1. State the single structure among 1, 2 that was used to calculate relative contact order in percent (Cα under 8 Å, 6 or more apart), giving 46.
2. Out of 1, 2, which has the highest value for mean count of other Cβ atoms within 10 Å over residues 20-27?
3. With FRET efficiency 1/(1 + (r/R0)^6) of positions 52 and 124 (r between Cβ atoms, R0 = 41 Å, to 0.05) coming out at 0.45, pick the structure among 1, 2 it was computed from.
4. I have 17.0 for mean count of other Cβ atoms within 10 Å over residues 84-91, calculated from one of the structures 1, 2. Which structure is it?
5. Compare FRET efficiency 1/(1 + (r/R0)^6) of positions 4 and 108 (r between Cβ atoms, R0 = 41 Å, to 0.05) across structures 1, 2 and report the one with the greatest value.
6. Looking at distance in nm of label points 7 Å out along Cα→Cβ at positions 28 and 92, point out which structure of 1, 2 has the largest value.
7. Could you tell me which structure in 1, 2 was used to calculate Cα extents along the principal axes in Å as 56, 32, 28?
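The numbers here are math on the coordinates, done by the rules we state, and not lab data. Computed from a prediction, not measured in an experiment: that's the story for all the values here. Cβ atoms are built from the backbone, for glycine too; each structure is taken alone.
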Structure 1
Amino acid sequence: MSYKNTFIRLAQDCPEKEGIEPPSRGGKKPVHAIHLELLRKRPYSYSHEELIAEGELRREPSSGETKKEILTRLRAKPIPCLRTSALPKRYGWGLHFDEMGKIAAYPAGSSEYAKFAENSAIDQVLAMRSKRA
């Protein structure tokens, strides 16, 4: 699912009140850390599908798959909504989708996050909770 003019706010049970860098595990960056890196370097450059594909390409560059092959593989099954991403669920990052569906990440506690969270002109959705209520 892709959004337009939408802000994904932190999950209600997000342990972080400010955006933090996701840690690497075993010397390897997790995909959500790659997504954050991409969104911070080039905000509003990636759609949901493009972000997922670029993340896969950078996570497993030795697989030999091209970006086009990754997109074809990803389109064969439903792509998880970014409300399930660890960025707004665990690490304190809000995700803004502009009118074209391009994404930028904003850390909770920043003036930019507050600006989007208070903007009634865009749709507001919460990230999925990590645990059942």
Structure 2
Amino acid sequence: MSISLKLEDMETFDLIAQICGRHQVYPPNPDPEWTGGIEDFFRNLLSEYKGPLDKKSLADYLDEHMAKSFIAYGERPRWIQSGLWPFHNEKPMIFVGQIDIPKSVGKFHDDTSFYIFHPQQPFSDDECVVIVQQY
């Protein structure tokens, strides 16, 4: 059975969402402010795919490209909430690390995590991104 290469196709979207979960990346969302470049990333991946139109082949292709594109130094982010992997110049930024601050420290009303990202080369220091999430 053939699979569509359109992000709007529910079977294709579900496949992308499943693969995103393996990489701690949240799938595209209808809200353009939330997507932060990931929708275009997947549209481009789907448009470049030249393999067989079966689910397994497409899944392998997407999984391979996700692993190469969403880079983490060490562990992947452990998101408290839905994670928005930031993009810079249409590329996923590199996950540098996570700093977890427990509520018991007394500085925040809940457990808090800081997620640090930097762009793929070249970049300057002011282009790094820190995402803060709380329980």
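1. Working through the options, I get structure 1.
2. Largest calculated value belongs to 2.
3. 2
4. 2
5. 1
6. 1
7. Clearly, the read-out refers to 2.
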